[in-house]
Structure 1
Amino acid sequence: MIKRLSDSEILQMLGLRFRQYRVALGLTQAELSAKAGVSIMTIHMFETGTARNVTATTLISLMRYTGLIENLDTLIPDIPESPYSNLTAKQRVRHDGNKK
């Protein structure tokens, strides 16, 4: 279960998955580096789990140039609309079940 992993273990897991996608796409680290504007060393460290930190900007850039950018929606999904959002103040129900 992912919540039992440390931050560095999660980063290592993400790096390994990312490497699998990059290789499946037939991209070398050098090619991806040139497209994404990220150093080869950063890509290497991310993929091998030796990176201490990967910035959000770097991750977004790498995902964009490997076609994974749409997956960012699942990272922090939109909050579903509340069924109460269209009610007026008079229609809202208090926690005790009575209308205000």
Structure 2
Amino acid sequence: MIKLAFLARFEAKPGKEQAVAEFLQMALDMAKKEPTTINWYAIRLSPTTFGVFDTFNDENGRERHLNGPIGQALMAKAPELFSSPPSIEPVEVLGTKN
């Protein structure tokens, strides 16, 4: 069973909501190329709040993802797109249903 994940939240700057949504679509394309990222979900929690939930088989995969192309792109775009630094929390998956 998948046990490791990240839960990330992003608050878009006023007027940057569409740019954040487009960034997440681009990030999906990158996530599809990551063999250690098992599941990747981009979500919208409110008109200005976005998030990502992604899962990994092991800590190595989780760290590779965080330090890989998506993580680098996220941090490069953060000052332009987000009103505060992204919140990225490592979490433990307690159960799944597929």
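Nothing in this text is a laboratory measurement; each read-out follows from the coordinates by a stated rule. Everything numeric here is computed off the predicted structure, so don't read it as measured data. Cβ atoms are built from the backbone, for glycine too; each structure is taken alone.
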*Ranked by mean count of other Cβ atoms within 10 Å over residues 7-14, which of 1, 2 sits at the highest value?*
2
*For which of the structures 1, 2 does the calculation of helix-only ellipticity at 222 nm (-39500 (n - 2.57) for each DSSP H run of 4 or more, over all residues; to 500) return -13500?*
1
*relative contact order in percent (Cα under 8 Å, 6 or more apart) computed as 23: which structure among 1, 2?*
1
*Tell me which of 1, 2 gives 23, 14, 12 when you compute semi-axes √(5λ) of the Cα gyration tensor in Å.*
2
